[in-house]
Structure formats: C-alpha cells, structure tokens
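Asks: In the part that follows, the structures are each spelled out as structure tokens.
Just so it is clear, none of the values below were taken in a lab; they were calculated from the coordinates. Values in this document were obtained by computation on a predicted structure and should not be read as measured data. Cβ atoms are built from the backbone, for glycine too; each structure is taken alone.
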Structure 1
Amino acid sequence: MRKLVLFLCLVVLAALPVSMAAQDEMTSWTCPDGFAGQTLSVFNWSTYVAEDTISNFEALCGVTVIYDVFESNEALLARLAGGNPGYDVIFPTDYMVSQMIGRELLMPLDHSLIPNIANLNPVFTDKGFDPGNTYSLPYQWGTIGIGYNRTKVGEDITSWEQVFAYEGSVAWLEDLRSMFGVGLLMLGYDPNSNSPDEIAQARDYLVAHGANVVAIAADDGQAMLARGDVDITIEFSGDIFQVLAECECEDYAYVIPQEGTPTWMDNMAIPVDAPNAPLAHVFMDYILDAKVGADISNYTAYGSPNKASVDDGLIDPELLDNPAIYPSADTEERLFFIEERTDVEQNYNDAWDELKILLGR
C-alpha cells in the first residue's frame with residue numbers, strides 16, 4: 001500500500017512530453033474512440049504508478065487525468081463515506097474492497113469493457129473479498145515487513161520479536177489492522193480475530209513493546225529510515241525496495257518475519273456516482289495491458305498480478321528472483337490476508353486510538 005519513492009541521492013527530473021512514436025514502442029494498447037477531450041479523476045496511493053503511466057494514457061486517449069493521492073485505506077473510506085466527491089477510479093486494499101461493497105460505495109464493473117482482464121493470473125482473481133471480481137480488479141500485491149539499517153542495528157533481523165525488543169528508534173506503520181494482526185499473531189491468536197478481549201490484549205501487547213516507537217508513520221517510514229530518523233521501520237515491501245533501488249547501497253534490508261506477516265492486494269474499483277465510469281473502464285483496461293502493468297511493477301517493486309507481464313518476460317528478472325517480492329511456497333504459508341471484521345470494526349478503531357494516546361503518537 002505504499003508508496004513514497006525515496007530519493008536518497010536527490011535527483012530532480014523534468015517531465016518531458018512523450019511522443020506518440022515512443023508510446024507505440026511501450027505498448028500496443030489502443031484507446032477506444034470517443035473519449036478525446038474528456039477528464040478522468042483518479043484517487044490512488046502515493047507514487048504508485050510508473051513515471052509515465054498517466055501521461056501516456058492522457059496522450060493515447062487525448063484526455064486529462066486529475067490525480068489525487070491518499071495514505072491509508074481509512075483515509076480513502078473517509079473521503080467516500082459521505083458521498084463520492086468526484087472520483088472515477090480508486091485503489092482500495094482487499095479488506096477495504098469488502099467494506100466498501102458492504103456500504104454500497106462501489107459500482108459493479110462491466111467486464112466486457114475491460115478485455116485485458118484475460119491477462120490476470122487466476123491466483124489473484126475471484127477472491128473472498130470480491131467473488132467474481134464484480135466490483136474490483138487486482139492492481140499490485142505485496143507484504144508488510146521489516147525494513148532496517150544493517151549498520152545501525154548490528155545484526156540480521158529475522159523476527160518480529162527482535163523488532164519489539166529493539167532498544168533503538170523504531171517506526172510503526174499507520175495501518176491499524178495490519179499492526180493489530182501482528183500483535184494478535186505474537187499472542188498466538190488469529191490475526192483477524194473478532195474477539196474484543198483478544199483485540200484489547202493485542203493493544204496492550206503493542207503498547208508494552210512500543211517504548212522506542214518514535215513515530216506511527218502514515219506510509220513514510222521508509223523516508224524516516226533513509227534520513228536516519230529511525231533504525232527500523234515496519235513498512236510495505238515495495239517502499240523499502242524503492243529505497244534500495246534509489247540508494248544502490250547495502251545499508252538497508254527488508255525481511256519477511258519468520259513468525260508470519262500480512263500480505264495484501266490493492267485493487268482498482270469505480271466508486272458509485274463516478275462522473276466518468278466509461279473512461280474509468282478504459283483506464284482499467286490500459287493498466288492491465290501487459291507492458292503497462294510491467295512498467296508499473298518494475299517501478300514500484302511490488303508483485304504483479306498480471307500473468308501476461310510475467311509470461312512475456314516484461315518483469316525485471318532481479319525482481320522476479322527476489323523472494324521478498326515473490327515469496328517461496330514455504331514463505332507464502334506464513335502470510336495472511338487482513339479480512340473484514342464488521343462486527344468488531346469499532347473495537348479495532350477504538351483500540352488503535354487508545355494505543356496512539358498511550359504511546360503519545
């Protein structure tokens with residue numbers, strides 16, 4: 001979820017127009033007729049497309065894209081809960097898709113308008129949070145794990161236990177269900193517990209192990225790590241790999257803890273009352289093009305659900321061979337999805353608020 005690219009060696013690049021000839025080299029995708037001059041409003045996680053994804057779509061279709069960003073699923077939900085303020089495409093995580101379906105915030109998709117659905121790996125479709133992909137389509141996937149400074153920590157981190165025992169500076173992710181999932185896991189409970197008592201125990205566990213937490217970061221723990229503000233951060237996988245890619249150094253590492261960790265899948269969806277649902281469908285089809293999808297995954301360093309991107313050799317081999325991005329079968333057994341728990345949603349929210357008050361964050 002995800003997504004603040006880190007320039008450890010600061011480089012400012014000027015955006016250059018993309019010629020139609022260059023676009024043709026990038027993708028064979030063709031925009032349907034009739035959309036020139038129209039506008040599409042997108043609400044996505046920060047820095048979650050390749051540098052030319054949006055500009056290429058604008059050029060290919062002759063449209064304008066208004067692109068806004070959010071930093072958490074809860075912020076996304078809050079923006080839409082009182083009515084759609086004008087977005088055409090949004091990017092909720094798996095469990096949030098389920099919540100939004102339950103609140104009737106999403107529009108059913110017309111699959112006939114998105115032929116590139118055929119490019120998706122069946123492993124990532126027809127999931128429990130949206131059977132039949134009636135309301136959403138896979139976008140990117142990854143894990144939540146531990147990013148750390150090897151030099152400052154002085155040892156290899158392999159477990160949550162080491163993080164919670166660490167006496168140096170630590171940042172936690174501003175993702176309440178994932179953090180509670182870890183706390184519940186450490187107590188031997190279901191990471192998706194619907195027990196108010198177990199949720200309270202997880203809150204107490206996290207508070208007891210949060211003395212050295214200097215920030216609960218809204219998806220910028222990687223920036224704190226790079227600046228040296230913290231030695232360890234709990235973060236989305238791709239964010240840490242973006243740090244490594246920009247730095248080209250060996251000071252930082254990302255690990256999937258041996259106890260297990262949340263995995264997630266972000267999705268594309270169209271909110272109810274979208275001003276331009278037809279163009280939203282076209283945009284989804286564009287994103288699912290094999291080349292476009294590969295460019296996004298190569299840039300973000302997250303896992304691609306696009307089978308055509310993988311099969312056509314468009315994903316960077318170094319990413320495909322990295323078990324922290326594309327985990328082994330053994331590692332996959334330790335991963336868990338966050339599932340909707342409507343009956344105790346308020347318990348989780350209240351416990352998270354209490355935790356932040358107790359930690360002074």
Structure 2
Amino acid sequence: MEEHPVIIIGAGPSGSACAKALKESGVSPLVIEKNELPRHKICSGILFGQTQVLLEKYFGHLPPESLYCEPRIIKASDIREWNREKGFCDYVWEIPKDGMSFPTDFFNVWRNQFDYWLLKESRAEYRDSCSYRGFSINNDKVSVKLLCKDESHQELTCSYLIGADGGNSRVRSTLYPEWGTESAEVAVYQSYYHFSDTGSLKDGSWTVFFEPEIGDTLSSVSRKDDFLTLCVGGLKGRSLKKSMEAFKRFLSENFGVVLEEEERNEGCVLRQAPPNLGAGRVILTGEAAGFMYLNGEGISAAIDSGYRAGKAVAKAIQDGVDAVDIYKKLSVDILNHMDVCLEQMRFFAAEPG
C-alpha cells in the first residue's frame with residue numbers, strides 16, 4: 001500500500017502553507033486536491049495586508065505579476081459600505097493583530113492562479129482530481145480512501161492526516177460526524193458578470209451592502225479585470241439565485257450599473273462552529289479548523305494556521321510529541337485574534353435568530 005508520512009487534503013492556502021512547513025522540516029507530504037488544478041474557488045481574491053506579511057515571512061516573496069488583475073490594488077480606504085440613509089462610509093475588513101498594523105494597499109489577484117502558485121512554491125508532491133472519501137486509524141497509521149479521476153478507488157496510508165479542505169470540511173465531518181449536522185451554516189454565492197457600465201460606483205473600490213431583502217449576510221461588488229464580481233450570502237432556506245437577481249436590480253436602480261452576460265458562478269458553505277484543531281493523528285487547519293478573521297477574511301488565517309500545523313506535525317514525527325498539543329500552543333495568538341475579530345464583526349444584514 002502506498003505510504004506517505006503526511007497526507008494533506010486540500011490544495012488551498014492552508015494546505016500549501018502546511019506542506020511548505022513540512023518540507024522545510026525535512027518531511028515530504030502528499031497534497032490531495034479534489035479538482036483539476038488550477039481550479040476556481042469562491043473568494044474575493046484580495047490579499048489583505050496580513051496575508052502579504054505572511055507570504056513574505058513563510059514563502060519569501062509576494063506573488064508574481066502574472067497573478068494580479070485590474071485594479072491591481074484596492075486601498076483599505078476604498079472598501080466602503082453604502083446604505084440609503086447615510087450613503088457611503090468606511091468598512092473595516094482588517095484590524096491590527098497583537099499591536100501590529102498591516103499594509104493598507106490590498107492586492108487583487110485571481111484566486112485560481114494564486115492557489116496554484118502557492119502550492120508549487122511549497123515544493124510538495126500533489127495529486128489533483130482525487131476526492132477524499134474517508135479515513136480509518138489502526139495503531140499509529142491512518143488509512144485514507146480516495147476516489148480519483150479515472151474512477152479508481154485508492155487507499156493510502158500516512159502517519160498524520162491534515163484536513164485543509166475548507167469550511168465544509170469532509171475530514172472534520174469524518175472526525176466529528178455531529179459537526180456536519182449540528183453546526184449552523186451560511187451559504188455564499190458569487191457570480192462574475194461582463195458589464196458595460198459601473199454607473200456611479202467608484203472604479204477600484206469594493207462596495208458592501210447590508211440589505212436584508214438581498215441576503216442574510218453582507219453583499220458586495222468589486223471589479224476583476226473585465227468582470228464585476230457580485231457576492232451574496234444567506235442562511236439555510238434562502239434562495240441565493242433569487243438573492244443574486246435582487247442584487248443585480250438593486251445595483252441597477254441605485255447606481256446605474258449595467259451588467260451583461262454571466263461568465264461563471266461559484267458557491268460554498270461556511271459553518272459557524274468553534275475552532276477545532278483536530279485529535280490524535282488527524283489535524284485540522286484553515287477554515288476546516290474554523291480559523292477565520294474579521295468579516296470572513298480567511299486567507300491570512302489559513303496561511304498562518306497551515307504553516308504552524310505543518311511545524312507541529314513535523315515536530316511530532318521527529319520528536320515523538322503530541323502534534324495537537326504543540327499545534328494548540330503555536331496557535332494561541334491566532335485564536336486570540338479570532339476573539340477580537342468576533343467582537344468587531346459586522347457580517348450579517350440582521351442578527352441571525
């Protein structure tokens with residue numbers, strides 16, 4: 001049976017950062033990704049200031065120019081909220097962490113290309129078009145079941161399994177079956193539209209709205225090259241396709257935005273549950289662990305937690321210590337910052353019942 005010291009499920013920022021830390025420590029992981037790479041993923045594609053600092057710290061440099069889209073930079077001061085009573089006002093999407101402030105020029109990238117670049121920067125072996133199907137543990141080995149693109153079923157073994165598979169993590173659901181049914185969920189839906197007129201919206205801005213008739217969470221619009229990206233969110237039971245149509249009408253009626261045909265759409269589910277870093281030989285990181293910062297910003301928390309998870313697992317392999325215990329100690333500041341972000345969060349259009 002094929003064996004690896006560590007198998008990472010998910011080739012997003014947390015999985016790639018975890019792989020980078022492991023490789024640096026002399027441990028060679030295998031990264032498994034369910035989609036063919038590079039793949040699209042619902043996200044603003046904005047690299048906030050903390051993300052930039054972490055990329056320099058852990059990967060040594062920022063992404064190449066080929067990953068950026070126009071407008072290349074969105075300034076923090078150009079992230080604005082609008083409502084009918086007050087018009088435009090500032091909307092804060094990143095705050096200092098542990099007294100450290102971050103750059104306020106945010107980078108606008110294509111998320112599919114960014115994730116693929118980050119994975120290649122990790123120098124880890126990866127396998128795409130392979131879906132995770134479950135795991136079992138026997139003594140000190142984890143058996144991982146996969147379904148690959150040729151419809152073949154494979155079973156691999158490892159010493160540690162890393163769940164870096166996002167907010168609707170199947171690894172976490174396997175480890176804690178009740179989590180998938182008991183945790184509240186928010187669905188997010190994003191569409192890319194060709195457009196002929198941005199109306200009175202400022203180019204280079206990112207505008208958010210809290211309109212309950214559109215969605216249960218904030219709605220947002222921003223430009224990426226030749227597309228306007230519209231994002232809506234809702235609790236269980238809301239039709240997000242209807243929300244998107246309502247948002248399009250709202251932008252047309254209030255700002256004179258003229259949208260044309262849709263290029264593509266994406267969706268995901270965010271689960272509202274306390275952070276959980278895993279147990280035993282199964283480690284969770286990024287959104288799979290519940291790591292998320294202010295108003296749903298996830299890339300910086302994913303990179304930071306993923307890298308620390310990798311360092312913890314490497315130490316466990318090399319020194320025979322408890323990986324989860326080490327990981328928890330390494331992540332105290334991340335968890336504390338999440339608490340600060342939660343206190344300042346403004347994400348829902350109305351308080352959920």
Structure 3
Amino acid sequence: MTVLIAGGGTGGHVFPMLAVGQALRRASDEVDVFYVGTERGLEARVMPQAGEDLELLDVAPLRGGGLKGFMKGAAKAVASLKASRDLVRRRRPDVVLSVGGYAGGPIALAARAMGVPLAVLEPNSVLGLTNRWLGPFAHRAYVAFGDVDKRFRKHVAIRSGVPLRNAFAPKPYKASHHRFHVLVLGGSLGAKALNERLPEAFSALQALVPHATIVHQTGRGNSAETWERYLRAGVGDVSARVTDFIDGVADELGRADVVIQRCGASSLAELCLVGRASVLVPFPFAADQHQLANARSLERAGAAVALEQSEATSERLANELMKLAADPDLRARMAMSAATLATPDAADTIARDLLSLATGKASAQLRAREEK
C-alpha cells in the first residue's frame with residue numbers, strides 16, 4: 001500500500017507531513033510513504049535529513065509577486081500538472097494527502113483526475129487558498145477548527161486536530177516565583193518585528209526581574225544582528241541565548257514559562273500539546289489574516305494574550321511579560337487552558353483514516369478485476 005503526502009514550503013506544512021508519515025508507519029508495516037514538495041521549500045532540507053523519500057516539483061507561488069509573479073507562477077502550475085500526472089502514474093499511490101503549499105495543488109488535482117482518493121489537511125481557522133480550490137474534489141478533509149468543517153461537503157470533514165511529530169508530548173507546567181524563562185519563536189523563517197523589539201523588551205523586564213532568562217530563535221541568517229541588539233540593550237550571554245533555528249523545539253517549549261511566537265497552526269498546536277502560556281504576535285501579512293484568527297481562538301480560550309504586530313511594541317511586550325512574571329498562578333491557568341486545546345492523537349487519527357481510504361480504493365479495484 002502506497003501513500004503520497006504532498007505540499008510543503010514552511011515548517012507549518014513540512015512537520016505535519018512528517019508526523020502523518022510517522023503515524024502511518026506505526027499503524028501498518030505494509031505501508032510505503034513518500035513525499036512530494038519543491039526545491040524552494042523547507043522540505044528540500046528536512047526530508048533528506050530525516051531519511052525520507054522526497055520527489056520535487058517545479059512550482060512557484062501565485063500570490064505575493066504582483067502580476068509578473070502571478071503569470072510566472074501560473075505558467076509553472078500548468079507545466080506541473082503534467083509532471084504531477086506522470087509522477088502519480090509512475091508511483092501509483094493508493095491515497096493522496098495534500099497539506100497545502102505549492103506542490104499540494106497540482107499533485108492533488110492529478111490524483112483526483114486519475115481516480116486516486118484525495119484527502120486534504122486544513123490546520124488553520126481560515127481555509128487556505130489551495131484547500132479552497134481542492135475542497136469540492138476531496139474525499140476527506142482533516143481540520144482543526146470547528147467553523148472550517150462547514151466549508152466542505154457533508155461527511156467529508158473530520159475534526160482531527162493538527163498532526164505533530166513524536167517529539168512533542170504534554171509536559172505539566174510547574175509555576176515558580178524563582179524562575180522566569182522566556183522562549184521566542186518566530187517560525188521557520190523568523191520574525192523581523194520580534195527580532196527588533198524583544199531585546200529592549202527583555203532588558204526592561206530584567207530590570208525588574210533580574211533572574212529572567214530568554215532563548216530567542218531568530219530565523220536563519222538573523223541571529224548575529226539580533227544578538228547585537230541584545231548587547232546594546234545591556235543583556236549578556238548569562239541570561240540570553242540567540243540562535244537561528246532550534247532543532248529541539250519540543251524540549252525548549254518544556255523549559256519555558258512563557259512563549260512569544262507567531263501563530264501558524266502547527267506551532268500553536270505544539271504549544272498547546274506541551275501546555276504553556278503565551279503572548280502571540282500574528283504575522284500581519286498572512287493570507288486571509290489566518291494567523292490573527294488562530295491567535296484569537298487561543299485568546300478566547302484563556303490560553304494566550306494576542307497582540308497585533310502594530311500593538312506589540314517593545315514597551316507593550318515588556319508590560320505583558322512583567323504581568324506574567326509577577327503572577328505564577330496566571331501562567332499556570334493559561335498553560336492549563338492551552339493544554340485543553342491539544343489534540344495529541346491527531347496524527348494517528350489521520351493515519352488510520354488514510355489507510356481506510358486506501359483500502360477502500362484497493363477493494364474497489366479488486367472488485368473491478370473480479371467483475372471482468
């Protein structure tokens with residue numbers, strides 16, 4: 001039995017892909033999993049490092065490059081449809097899962113046209129562009145937010161939650177007056193606004209909370225400049241660590257008292273599964289403001305403080321951190337609220353359902369052969 005998982009671009013796509021692949025192998029010894037992405041996406045680095053079978057498509061984004069960028073992306077999208085059909089014909093998957101991103105669309109359309117069962121993953125509270133197009137063709141949609149399931153045909157959507165890798169697990173929070181550790185996560189690409197504003201915010205916090213410490217993930221190529229900002233703000237390496245990328249983010253989440261981060265669905269799911277209080281600063285240019293919608297969902301649940309980027313000045317960030325540093329019970333309540341939103345079995349739920357879709361296809365093929 002063969003499962004094709006397509007999509008990618010950012011960690012919010014790539015790590016759920018890996019999580020579902022891991023769950024499929026746990027569920028069956030007879031499943032062959034392979035991935036399809038693009039050379040420009042994070043998957044081109046992460047998948048080979050993980051020893052995974054990755055095929056690449058030449059696809060470009062349709063948004064964000066003006067008319068010229070759209071035309072270039074459209075031309076590549078048309079060309080990628082033939083390449084996708086050839087790939088599906090050659091690899092003969094029993095089911096296809098699209099997680100969104102550049103490669104997800106053409107592979108999904110090719111699979112559907114060739115009679116292969118199609119499933120899509122929509123982890124955000126706002127339906128993404130690719131899944132809007134694919135929704136009418138999908139046999140199954142795995143969603144994390146309740147309102148999204150209404151955008152698909154009846155009986156298509158399953159509220160699975162966001163699939164996470166094996167490294168993530170609940171870690172009950174123990175509040176303390178004697179420790180206050182801040183973790184800053186800007187996403188796989190980093191967050192320029194957080195890199196610019198957190199050094200002064202943390203310096204102001206440390207003036208009142210001398211034992212405070214911070215780990216700041218800046219995105220690749222940004223750590224040196226951000227570290228200079230911390231030094232200029234009077235923060236040294238005894239209390240601060242600045243790094244381009246954190247490979248062991250699950251462990252870092254477990255050590256944190258408060259997390260400041262962007263609001264992609266996957267990173268929020270990781271935050272909730274570990275269970276930590278947070279200050280959320282959504283990326284203001286995310287498609288359809290889906291990061292803001294994600295952040296507001298956690299804020300309504302009492303799990304987070306959500307600040308639009310224009311509100312998240314150094315002074316405001318410092319004030320929010322000071323409130324949380326002064327109130328361990330508040331941090332504990334927010335951490336517990338976050339944990340109640342977690343869906344630890346999401347990857348296994350999706351894997352079992354994908355196998356049932358694949359088996360249904362195999363059974364239909366067997367019946368067709370017997371009827372001949």
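Asks: Work out the source of 20.2, 64 here, i.e. which of 1, 2, 3 gives that when Rg and Dmax of the Cα atoms in Å is computed.
Replies: 2
Asks: Of the structures labelled 1, 2, 3, which one yields 2.1 when distance in nm of label points 7 Å out along Cα→Cβ at positions 80 and 160 is computed from its coordinates?
Replies: Only one of 1, 2, 3 returns 2.1 for distance in nm of label points 7 Å out along Cα→Cβ at positions 80 and 160, namely 3.
Asks: If helix-only ellipticity at 222 nm (-39500 (n - 2.57) for each DSSP H run of 4 or more, over all residues; to 500) is calculated from each of 1, 2, 3, which structure is the one that comes out at -15000?
Replies: 3
Asks: Thinking of 1, 2, 3, which structure, once relative contact order in percent (Cα under 8 Å, 6 or more apart) is computed, gives back 17?
Replies: Among 1, 2, 3, the structure yielding 17 for relative contact order in percent (Cα under 8 Å, 6 or more apart) is 3.
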